[in-house]
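**Student:** Take a look at these structures.
Every read-out reported here was derived from the displayed coordinates using simple, explicitly stated rules and does not represent laboratory data. All values reported here derive from a predicted model rather than from experimental measurement. Cβ atoms are built from the backbone, for glycine too; each structure is taken alone.
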Structure I
Amino acid sequence: MGLFFAGILSYCLGSIPSGLLFGKYIWGVDLREHGSKNIGATNAWRILGKGPGLLVFTADLLKGVLGVALGLYFVGTPLAMILGGIAAIVGHGWSIFLGFKGGKGVATGLGVIAMLMPHVTLVILGVWIVIVFFSKYVSLGSVIAAALVPIAAYIFDEPLEFLYFGIVAAIFVICRHKTNIERLINGTESKIRSGHINK
């Protein structure tokens, strides 16, 4: 029963469309109508600026952190922590408040990994920063960092269930970036830049 409550609460928490809410009610902008039409931190950064982008990133990351925390609180086992985190990621990607649409799960997934595997988090975050800094492609950094999660988990000898989660999370993030990967291959992917639309 505890696992059920943790999963439901984590999913609902993950479903909260942070980018949409912040954009509309603080800056008066619906991110679904601008840029990539995505409600995640990258589009918020591009459309609204650095501050809003970081705010959305932090809020989405916290959803993953709290999802794991709920699994820990209600059940207290590693598996429950993983399932709580997965529920938050699923909620973010298929939000009940957005007709089962949503973001790509990078920030929320990072929050989950930060709770489960801090050492792995430092590695993939460092890789992500380096790739994005030099290439200016957030999607490229996200895909490569996601692919490194299970590899880093194996190197750091993380528990087997965390390694399996890393594999699932990597597949999820890469699949959610399918169109980005196609644009990267075609040379049409947008580079990161901070801006502010004229309202």
Structure II
Amino acid sequence: MAGKSRFSASDRLEYLQGLVTEFQDTDSEEAKEQVLANLANFAYDPSNMEALRLLQITELFLDMLTEENENFVEFGIGGLCNLSMERESRDQILQSGGVPLVISCLSSNRDETVLSAITTLMNLTTAASRAETTDGAVVQCMLRFSLTQNPRLRNLASVFLQDYCTHQQVDRAREEMQGQSQSAVGIPLPKD
């Protein structure tokens, strides 16, 4: 039985429903953060996807991206990053208009939030969504990130530019950035 989940589908759904209920019922920010972190971790396991979709966890994570609490944002984008690896969840994020919310996370000054946002954009890029996920402002942002001292951010941004953008998009973004000051781009680099 090694490798087999000890939870049945109904047990899994019940447990995850309990987490969602706890999130909705508690007034404690700390408890909400803990639940979000747990849900984000559960989103990494493909065997949880059906239950997470039934419970509309994608919508919960998307809602967290507009919160003031930076931990909510970090756990929300982390959960979306995990969910977006699976096709049905990816499509659900795209259909919910999630790309602009994910892009907004690129302006976070938290490395983990930005790294999750870049990875999520990669996962969300399809033939139909490419124009949105590799918008000119996103490409400019990735160009800036590719110059940062942070090796994780620099490398991930470089992969994004190389694997998800055309040479024309990168060249156009570079041209548009010529003469702009760093602050004019509008997306600050995360604090290392």
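**Student:** Using relative contact order in percent (Cα under 8 Å, 6 or more apart) as the calculated read-out, with 16 as its value, let me know the right label among I, II.
**Tutor:** Working: I: 23; II: 16.
Computing relative contact order in percent (Cα under 8 Å, 6 or more apart) on every structure in I, II gives 16 only for II.
**Student:** Out of I, II, choose the structure whose coordinates give Rg and Dmax of the Cα atoms in Å, for residues 50-129 alone equal to 11.3, 34 when calculated.
**Tutor:** Going label by label, the one that fits is II.
**Student:** Looking just at distance in nm of label points 7 Å out along Cα→Cβ at positions 18 and 138, which of the labels I, II belongs to the structure with the highest value? Present the calculation step by step, with values, prior to reporting the outcome.
**Tutor:** On the way: I: 1.2; II: 3.8.
Max of distance in nm of label points 7 Å out along Cα→Cβ at positions 18 and 138: II.
**Student:** Let me ask another. Where is percent of Cα pairs over 26 Å apart largest, in which of I, II? Intermediate values should be presented prior to the final figure.
**Tutor:** On the way: I: 30; II: 35.
By percent of Cα pairs over 26 Å apart, the leading structure of I, II is II.
**Student:** Separate question: From which structure (I, II) was mean count of other Cβ atoms within 10 Å over residues 106-113 calculated, if the value obtained is 17.9?
**Tutor:** Of the options listed, only II reproduces it.
**Student:** Moving on. If helix-only ellipticity at 222 nm (-39500 (n - 2.57) for each DSSP H run of 4 or more, over all residues; to 500) is calculated from each of I, II, which structure is the one that comes out at -23500? List each step's numbers first, then the result.
**Tutor:** Working: I: -23500; II: -20500.
The correct label is I.
**Student:** Can you say which of I, II returns 2.6 when distance in nm of label points 7 Å out along Cα→Cβ at positions 34 and 98 is computed?
**Tutor:** Details: I: 1.6; II: 2.6.
So the calculation was done on II.
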